[in-house]
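Just so it is clear, none of the values below were taken in a lab; they were calculated from the coordinates. Owing to the predicted nature of the structure, the values given are computational and were not obtained by experimental measurement. Cβ atoms are built from the backbone, for glycine too; each structure is taken alone.
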Structure P
Amino acid sequence: MPELIAPTTELHAAWLESRDDWGRGVHQDGSGLHADDDVDTPAGFAAYVGRLRREEDVSVPPQEGRVHCTTRWIVEDGRVLGAISLRHDLNEFLARAGGHLGYGIRPAARRRGLASWALGRMLEQARDLGLTRVLLTCHDTNVASQRVIEGAGGVLEDVRETELGTTRRYWIDLTRASDSHP
């Protein structure tokens, strides 16, 4: 059974295996990974995990241009299968193109319903943060993500050109009764 866990250095080798499944240098939605993060060395990986933990801590001001963000790894039997991030607020970029939530499932773990499962759990956390609605976005050609978002109650607001390409923008109303998630 998968679980959502806070990033931890204990899963360094498993995280690297997941990263290699994506491919080195490939963007991983929901991971919070920046191009300049050194994740190969133990010290660099610890710095990456530490940054993700600080971004969640509302007592620590976010870096300029960023917002507080809760990142969770999707883990099963010690394997990192993906990641999902919940941004606590929207800045200008996130309102235009990025949204409140981002997620990604490593190629070898796709088509198992993990993105839908993880999104359902993170919507519960969004409610706990007091959010009443959340914005999710995906590339216009990402049919799998469109299905995940629509399955969670996402209502398409628009499709627009952004710095991320042609972007579909959906809102999920969190004031409705919570759906039951598997």
Structure Q
Amino acid sequence: MTPYKRLKRDLVHKGRVIDFYNDTIEINGSKLTTFDFIHHKGASAMVPVDDEGRILMVRQYRNAVDSYTLEIPAGGLNPGEDNLTCAIRECEEETGYKAGKVEHLIDVYTTVAFSNEKICIYYTTGICPSKQNLDEDEFVNVERHSLAELTKMILEGEIKDAKTIAAILAYKTKMGL
């Protein structure tokens, strides 16, 4: 028997991307406590690899950290959309390149202590030019980097985004590099 039992989940705030809840939890059948819980609709991401083996990355401003970050293209699921479709759509919207051959790479929970956000990550080769289609609040610069450059940026702390770190290192491992 698990010592934790959720007794109640109260919606505190319904947001555009997340919903914030207070969960009332019973521990060992006697003690009550409250946990914060953030519900996320789910997301997907893509590691787009060009014909020279360089990876297309997006540099964009992130309000939560008040800084520009270098990331793989990613975004939230649209209603009724599956993870693969989302990853392909986000790749094209953010980078201006259509995915070619797509393979599943890894799934990650971003912050298991207080959120159920799960990002399904894919990689694609054989990409071809298309057109960027950014949201009205998105301003994204596309950069191309070698796997060695990205690994160095991760190890030197220049890349701090968890999904990007997991994706790049998983891709490197999968490719045997």
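So here's what we get for this one:
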| item | result |
| --- | --- |
| Among P, Q, structure where Rg/Rh (Cα atoms, Kirkwood Rh), for residues 14-109 alone as derived comes to 1.12 | Q |
| Which of P, Q yields 1.1 [distance in nm of label points 7 Å out along Cα→Cβ at positions 94 and 150, calculated] | Q |
| Test item: helix-only ellipticity at 222 nm (-39500 (n - 2.57) for each DSSP H run of 4 or more, over all residues; to 500) calculated as -6000, pick one of P, Q | Q |
| Which entry (P, Q) yields the derived value 22.8 for mean count of other Cβ atoms within 10 Å over residues 86-93 | Q |
| Comparison of P, Q by distance in nm of label points 7 Å out along Cα→Cβ at positions 6 and 78 - largest value held by | Q |
| Label whose coordinates, when distance in nm of label points 7 Å out along Cα→Cβ at positions 38 and 166 is calculated, return 1.4 (choices P, Q) | Q |
| If semi-axes √(5λ) of the Cα gyration tensor in Å is computed and equals 34, 18, 15, the structure in P, Q | Q |
| Of the structures P, Q, the one that 0.65 was derived from, the read-out being FRET efficiency 1/(1 + (r/R0)^6) of positions 46 and 102 (r between Cβ atoms, R0 = 25 Å, to 0.05) | P |
